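In what follows, structures are represented as structure tokens.
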Structure P
Amino acid sequence: MKGVKIERIKMHQDARGKVFEPLTLKILASNKIRNVHVATIQPAGVRGNHRHREAIERIIFSGEIRLVVQDSRGRQEHYEFRSGECVRVTISPGIAHALVNIGKKDTFIVCFVDRSSAEDKKERVPLISEIGHI
């Protein structure tokens with residue numbers, strides 16, 4: 001969908017665990033990150049269900065996640081990611097988005113937004129029912 005960019009991030013793994021770089025040098029050099037937050041999603045839990053009117057949000061996650069996006073015309077697309085993948089999704093302003101944990105373990109998301117919480121105008125969009133959605 002236009003306004004949604006999905007990138008698989010290369011993870012390096014050894015006996016100690018996994019490591020990855022969530023942002024590219026280009027993104028970091030832009031100096032446009034104004035808000036960073038981390039959230040967990042319990043199995044069957046939903047995060048998002050909103051759109052940013054002006055902000056660009058980059059969401060990084062690893063785990064069994066269903067991503068639902070919707071453009072301004074109401075057209076939806078669904079993407080599913082499996083355990084072991086590390087993904088960066090860039091969401092443009094005006095694109096509604098929600099993430100559902102479709103796995104059996106808690107997962108996490110890390111969000112980088114180009115607006116501070118005070119200047120970010122969000123609008124709730126119920127893309128996925130937060131009860132009984134799976």
Structure Q
Amino acid sequence: MDDLYRELIIERYKSPQFRGELDPHDISFEDDNPLCGDHIRVDLRLDENDTVTEAAFSGQGCAISQASADLLMESVVGKSLAEVKALTKDDLLDLLGIELGPVRLKCALLSLKVLKAGAYGLGEANDDLVE
């Protein structure tokens with residue numbers, strides 16, 4: 001089963017479905033992982049009910065960070081801003097479907113940290129957002 005999920009990660013890294021930038025956007029936030037240099041920007045468009053109608057990410061990094069960003073963007077389309085704020089690291093790890101060590105975990109969670117910092121309108125992202 002792990003091989004299937006690894007293939008998904010490689011496929012999403014090579015051919016992401018949600019890579020890009022939204023202009024105009026309602027929410028945009030970016031941050032990086034200083035340990036490895038991964039960088040992610042997340043852009044969201046919301047409707048009048050604060051439901052995500054479009055989501056995109058940009059940046060560079062390892063396969064795990066880029067694949068998790070792509071999978072996360074796919075998962076938030078159609079969710080309310082409240083549902084986005086309630087996402088947990090377990091939600092994202094379920095999307096990835098593989099066990100990760102501590103270093104790779106930081107890579108995988110970067111997009112969630114960026115997404116939630118933007119959703120909350122914070123000036124700075126911190127690791128408490130993904131605990």
Structure R
Amino acid sequence: MTINEKQDEIIEEFDLFDDQLDKTQYIIDLGKKLPPMPEKYVTDENRIMGCQSKVWLGAEPKDDAIHFYGDAEPTAQISKGLISLLIRVLQDQKPEDIANADLYFIDRVGMGSLVTSRRAGGLAAMVQRMKEHGRQHA
């Protein structure tokens with residue numbers, strides 16, 4: 001599945017919700033389904049600065065693509081949900097596609113109205129870090 005196909009799928013899922021609280025709960029639920037992150041990636045080097053909470057992102061090249069791992073501290077349910085959405089969209093994609101991705105789903109699902117300004121900064125930092133991984137491996 002391409003990055004845009006994954007984004008379109010997420011947009012359709014969020015269109016099922018009329019209420020912002022339902023969308024927020026969905027983000028939290030997605031975070032709970034995020035596969036466990038290998039302990040070797042929970043390092044200061046992999047911590048995403050700019051996030052309100054502690055969030056980690058690990059990445060490794062795999063078959064001409066990048067495989068991501070993410071996690072957040074237990075009290076950061078929304079942040080964990082946000083990183084899980086980004087991983088879902090960019091997981092196992094080609095580095096150059098990740099580096100050049102237009103992540104339009106963020107605006108289309110109304111993410112700006114779902115997160116605080118501090119979380120929006122963290123979300124931007126997550127996107128930037130993932131794109132950096134794409135550029136490094138391209």
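Table for the structure above
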quantity: At a computed -500 (helix-only ellipticity at 222 nm (-39500 (n - 2.57) for each DSSP H run of 4 or more, over all residues; to 500)), which of P, Q, R; calculated: P
quantity: For 2.7 (distance in nm of label points 7 Å out along Cα→Cβ at positions 10 and 74, calculated) the corresponding structure among P, Q, R; calculated: R
quantity: Identity of the structure behind 1.05 (criterion: Cα Rg over 2.2 N^0.38 Å, for residues 26-89 alone, calculated), options P, Q, R; calculated: R
quantity: Structure (P, Q, R) behind the derived value 29 of relative contact order in percent (Cα under 8 Å, 6 or more apart); calculated: R
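Each value in this text was obtained by applying a stated rule to the coordinates, not by laboratory testing. Because the structure is predicted, anything quoted here is derived from the model rather than measured. Cβ atoms are built from the backbone, for glycine too; each structure is taken alone.
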